[in-house]
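Q: So, here's a batch of structures to check.
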Structure 1
Amino acid sequence: MPKQIPVWPYFFLALLSGAVGITLLYYNLGSDFPAENSLEKISGRVDRVFLIDDLSGKPTTIIAPINSIHFTLEDNEGVFRYPGNWPGYSRLWYQLSFHVDIWVPRSDIENKNPRVVYRIEQQVPDNWVVEPFSFSYQQIAASQGRSRQSYVPVGWVLTAASAGFVVIALMVRTWNRRRRGA
């Protein structure tokens with residue numbers, strides 16, 4: 001009896017590359033950014049600042065792109081979130097204090113979850129040595145658009161590779177049957 005070529009690795013690779021490819025396309029096609037005119041300005045003095053690991057949801061001490069800065073404002077019960085892959089993340093971590101103006105979606109204001117900040121501006125005392133930071137909606141949207149779009153071609157390639165692995169698996173299965181019957 002002729003030796004058969006295993007088929008399952010091709011089906012496994014098809015499943016794996018298809019799942020990863022479709023996931024990349026699902027999360028990176030389109031835009032989940034709210035329109036700029038749907039943002040509400042909230043102002044206040046920074047009360048507490050802490051890092052949260054986005055994967056576990058627990059506090060951390062490591063500044064990494066998978067973490068986000070969470071902060072509260074005095075006289076405001078909400079928690080605000082600035083993701084780690086947005087522009088100025090490390091500068092914001094070291095300098096977030098004094099009075100800030102932030103913009104969050106109106107739909108998130110009543111939400112109990114941390115509200116994502118889509119624009120932030122800091123005001124500092126006149127005698128303060130460090131320049132105040134300001135990250136506009138356009139800066140944040142542009143940086144996220146570039147990083148999101150970089151995953152789209154990879155998603156398409158993995159999805160196409162998945163189809164290719166299925167075709168290879170079917171061809172190997174047919175070849176194995178013909179060799180067994182011969």
Structure 2
Amino acid sequence: MNIKCIKCLEVKDEEEFGRAKTKLNGRKSSCKVCTAAYQKAHNAIPEVKERNAAQEKAQRAIPEVRERNATRQKEYRAIPEVKEKIKEWWQSEAGKASHKKADDKRLATPEGQQKNKARRAVRTAVEAGRMVKPERCSLFFPLYPICKGQIEGHHHLGYDREHWLDVQWLCAEHHIMLDRTAA
């Protein structure tokens with residue numbers, strides 16, 4: 001069945017119109033293309049942008065929503081095709097530029113500079129042989145005999161100069177988990 005769009009006045013197939021339960025024919029009166037154009041223009045209005053941003057921020061502040069989103073993102077990123085796409089993107093010029101921009105932003109803060117110095121001190125000590133980097137996740141070894149990922153130094157006492165070399169050696173997954181629980 002064909003329907004005439006009230007915006008562009010073109011006659012199109014009903015599949016080109018979104019569903020609307022309240023309409024007799026079960027379809028919206030404007031086509032998907034016109035609806036999308038309207039939404040894009042409407043969402044570009046500064047007041048609308050501001051309101052939408054505030055609503056999203058309020059939603060993300062709800063712990064259940066945050067947890068649900070994190071779970072969905074973890075499940076999505078576990079899909080092999082998605083993993084490969086993410087890996088390819090980070091190796092692309094855009095990915096490298098994004099990584100550099102994030103590093104520059106982090107290093108612009110005094111806290112970021114302190115963290116960077118602590119990480120560099122650990123890396124230098126390992127390279128010089130003053131510290132030994134184990135092959136296993138030290139904190140969770142009895143529970144998780146085989147951890148995945150690279151072993152990293154976790155500055156569990158903070159990034160102050162006197163604690164630069166006080167690290168727990170954890171796999172990447174458990175390092176992230178501990179950082180999230182501490183925050």
Structure 3
Amino acid sequence: MLDKIQFLNGIKKLNTLFRDFDFDLEDRFALNCWYDVFKGFSDSDYQAMIDLYVYSSKYAPNSPMSLIENYQNKMNDKLYEKYLNPNLAWNKMLEIMDRNGGLYYNYNKVVAAMERDYPEIYETFKQYKSDLQNEVYDDQYFIAQWKKTYENIIKSKINKQTVMQLGLISQNNKLLQIEEGDKK
């Protein structure tokens with residue numbers, strides 16, 4: 001839970017560095033409204049969010065969500081770097097299938113290797129299993145669809161990780177659940 005002094009220091013920092021922010025620190029209602037949005041943050045996450053906004057934005061935040069979205073986008077970018085891009089993922093899937101003798105002869109071995117080493121590729125593979133068993137590896141439309149599905153799986157996973165890292169989802173607090181279509 002965010003310490004109220006820490007929260008106030010963040011607002012003061014924004015007030016000092018962004019002339020257009022002009023937050024009335026005497027307005028208890030406004031302070032409580034903003035605090036309610038951030039109270040689920042840890043002190044360190046809140047401070048990191050404020051600092052990141054200060055160093056990456058040239059305009060004052062319009063709302064608490066401006067700060068959260070900026071922070072979330074930066075975290076998403078950092079997490080996205082940990083995954084294979086869709087082109088590499090497609091090639092990795094083909095490599096796994098080839099290395100393990102192909103789908104027709106060694107289906108279980110191929111699936112086990114994907115599931116163990118590349119769960120996101122495996123999740124995508126499951127959605128296209130019958131097409132892949134029919135060996136449509138040269139169909140450009142199919143490949144594009146497979147890559148798009150893989151990318152959506154990665155984005156969804158990253159969004160969930162980010163929200164969890166921000167500490168905004170619990171049994172009682174679903175402030176920032178991200179819908180699949182919101183960030184496309």
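A short reminder: the numbers here are calculations on the coordinates, not readings from a lab. Worth saying up front: this structure is predicted, and the values here are computed from it rather than measured. Cβ atoms are built from the backbone, for glycine too; each structure is taken alone.
Q: With helix-only ellipticity at 222 nm (-39500 (n - 2.57) for each DSSP H run of 4 or more, over all residues; to 500) coming out at -17500, pick the structure among 1, 2, 3 it was computed from.
A: Label of the source structure: 2.
Q: Compare distance in nm of label points 7 Å out along Cα→Cβ at positions 54 and 118 across structures 1, 2, 3 and report the one with the greatest value.
A: Of structures 1, 2, 3, the maximum of distance in nm of label points 7 Å out along Cα→Cβ at positions 54 and 118 occurs in 3.
Q: Volume of the Cα convex hull per residue in Å³ was computed and gave 155; which structure, 1, 2, 3, did it come from?
A: 1
Q: Out of 1, 2, 3, which has the highest value for relative contact order in percent (Cα under 8 Å, 6 or more apart)?
A: Of structures 1, 2, 3, the maximum of relative contact order in percent (Cα under 8 Å, 6 or more apart) occurs in 1.
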